[in-house]
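Got some structures for you, see below.
Nothing in this text is a laboratory measurement; each read-out follows from the coordinates by a stated rule. These numbers were taken from a predicted model, which means no experiment stands behind them. Cβ atoms are built from the backbone, for glycine too; each structure is taken alone.
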Structure P
């Protein structure tokens, strides 16, 4: 059993504000929320239930990362803690790209085919080109 010093734990929680990884993570979450809201508004698929569930999921992920990161660092698993944050940065980055693609922001075809939500646009473009 590991007993953690409260002073060390408090210091780790305070240092989250200046941690670059955590700042990038929070900005990616914010970017995903904004692009998701824009997608719902401009594509006219807005749904209050879906939006509320999305915000709750984002808050739960933020809480999970903010709580787990300091504990992992204190227990000597800083590499795992950093990988944990990078994983969520990647997940939110992918979501941002998908949202922007669905909003009509142009991306190269090699990138579109790697995202399931954007494959439809490549397939639709191919069908339109074959019809003409």
Structure Q
């Protein structure tokens, strides 16, 4: 059943994910971990395509909205549509941030900050380990 956004939430089998994902991918997507800066596969990628959720394959970001933020993580100024990324307050680690989650499966993607370029002024600072680049859809 859709939640009104056109995205139908799904249940995720944690045991299946443990078998399918690397320990780092599981920690990041299911436990809100963060990969070390400048280590992710897509930090410097300029390849055209669509970035999808690693867990459920939902299309999240287009490569033409990706930019070099200098932060050490792949950054985008907007998702394909706002309904695909759920935003929620994150008060972990003694900070107040905005966490970005996949709207379909609830996987942790990264955080959103208000210091990005125009046209949105936002920086969707994502973990490479939460994403899969589909170059055939650029």
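Looking just at mean count of other Cβ atoms within 10 Å over residues 9-16, which of the labels P, Q belongs to the structure with the highest value?
Evaluating mean count of other Cβ atoms within 10 Å over residues 9-16 on every structure, the highest lands on P.
If we compute distance in nm of label points 7 Å out along Cα→Cβ at positions 25 and 49 for structures P, Q, which one ends up with the highest value? Structure P comes out on top. Out of P, Q, which structure matches 2.8 when distance in nm of label points 7 Å out along Cα→Cβ at positions 73 and 97 is calculated? Traced to structure P.
Among candidates P, Q, the computation of Rg and Dmax of the Cα atoms in Å that gave 14.0, 41 used structure Q.
Assuming -27000 is helix-only ellipticity at 222 nm (-39500 (n - 2.57) for each DSSP H run of 4 or more, over all residues; to 500) as calculated from a single structure, say which of P, Q it is. Source structure: P. If distance in nm of label points 7 Å out along Cα→Cβ at positions 81 and 105 comes out at 2.0 when worked out from the coordinates, which of P, Q was used? Answer by label: Q.
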